[in-house]
Structure 1
Amino acid sequence: MTSILNQYQQPVGAPVPGWTPRAQPRRQPIEGRYCRLEALDPQRHAADLYAAYSQAPDERDWTYLSTGPFADADAYRAYAERAAVSSDPLHYVVIERKSGNAVGTLALMRIDPVNGVIEVGFVTFSPLLKRTPVSSEAQYLLMKHVFDELGYRRYEWKCDSLNAPSRQAAARLGFQFEGIFRQAVVYKGRSRDTAWFAIIDGDWPPLRAAFETWLAPENFDADGLQRLSLTQIRTTQAAGG
């Protein structure tokens, strides 16, 4: 990066002309081809979500989350009622279009409109959602909302540094690894070193194009299997293909 020098010949950051604080995320639905994101509503979503999470054979999906696992449907509903009234984190439900069922949640959090920074977190995808086009599209729809509709500059992903699946997911989705914050969090009685990842607005246009290519119907065969992976598409893009 070329340094910009001020009147004292000190290097300073690039100017951001016309910058104004960004809007807060909205609770309105976000529509996609395979899914729809809706603000969490316990009356409409809690039963579906608990049923979807109960498809897992064990409780390992909750290990690296600050919430859960939940003993029963009532315990999950009580959590959902608390989460639904929060504006930060702002929890979204992933509705699979094919079934009409709620199959997972994710949230926008640590919302900083003044600096245009926002984080995606509380990603809690059920077995009905994992490794499906719905899973990737849900992430894409929230990114698109943040960058294209709200105009934020930076989109973060943070996780326990020991959470290998989360780190792999971040890399696949196009987040760039930025480092480890040691002893950043205490949760569930444990110390957490936090791995930081981010996408910035300059990263977004080619990443958006890769998602749109991957999500296109022609990228899936008759059995719903991908022809090209998102990583393959991004690699081809980077090579100028």
Structure 2
Amino acid sequence: MASVSETGHAKNVANLQDLISFVTGYGTTYNPTKNALKLPQLTALYTASQASLADVVTKNTAYNNKVNERVVAFKDLKSLSTRLINALQTTDATSEKIADAKAFNKKMQGIRAKAVETPSDSNAPAPNTISTSQQSYDQQIQHLAGIISVLQSEPSYAPNENDLKIVTLTAKQTDLTAKNSAVAIAYANVSNSRIARDKTIYGEDTGLFDIATEVKKYIKSVFGATSPQFAQVKGIEFTKKRK
């Protein structure tokens, strides 16, 4: 678990800017041999760190938007599923076919086909059960596909309502699949963006945290531990992200 929040990442970047301001004020006296500690490289690191923070925000906003779009798209799916069963029941479909469709609808609604048995002996182990709620977005799409398959197999299923027609249902299934996939892609994007941010800020030897720590050590070595220059920077805190 990380020891810093999203706000903590931004604080590290802001503190680097403060450190750079003091380094700039030291003029030519600040002259490290290590290239990564030189002022132009520090400025470039600050710019890259800012960009990495901004990219995470952008990608996270895109992810949230895709999640919201999916919520809206799936909102009426359970009620639609029930309507389809009712529509099928008004056709010439056999009781067996209707039962098949109802089975998919029960899964869509999150209804258990059979109640979980409670052992009469309180000392007996609980029965091995597998959750049958099957309410993930992937599973809901599959339940809809199952209902559509049953409807397609029934010649007498020919509703006049557009939203109950097979062509409309097939299009809805395609749209739900696309929106569900879009969420997965957006999640991968924001996850990769966070990885890139962490590499920029916390990467070993090259990240903001390690570089800023070395800058403070260099200032201490140049001006001394009791110098006013080191007093300026020693209190600038950089928080390490735990692995």
When you work out relative contact order in percent (Cα under 8 Å, 6 or more apart) for each of the structures 1, 2, which one comes out largest?
2
FRET efficiency 1/(1 + (r/R0)^6) of positions 162 and 194 (r between Cβ atoms, R0 = 25 Å, to 0.05) gets 1.00 when computed on, of labels 1, 2, structure 1
Of the structures labelled 1, 2, which one yields -0.54 when log10 I(q)/I(0) by the Debye sum over Cα atoms at q = 0.15 Å⁻¹, for residues 74-145 alone is computed from its coordinates?
1
Compute percent of Cα pairs over 21 Å apart for each of 1, 2 and report the one that scores greatest.
2
Taking -22500 as the value of helix-only ellipticity at 222 nm (-39500 (n - 2.57) for each DSSP H run of 4 or more, over all residues; to 500) derived from one of the structures shown (1, 2), identify that structure.
2
Match the computed value 16.6 of mean count of other Cβ atoms within 10 Å over residues 186-193 to one of the structures 1, 2, and report its label.
2
By the measure distance in nm of label points 7 Å out along Cα→Cβ at positions 42 and 218, tell me the structure among 1, 2 with the highest figure.
1
Comparison of 1, 2 by volume of the Cα convex hull per residue in Å³, for residues 138-209 alone - largest value held by:
1
If you work out distance in nm of label points 7 Å out along Cα→Cβ at positions 66 and 170 for 1, 2, which one comes out largest?
2
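Any read-out appearing in this document is the output of simple, stated calculations on the displayed coordinates, not a laboratory observation. Please read these numbers as outputs of a predicted model, since none were measured by experiment. Cβ atoms are built from the backbone, for glycine too; each structure is taken alone.
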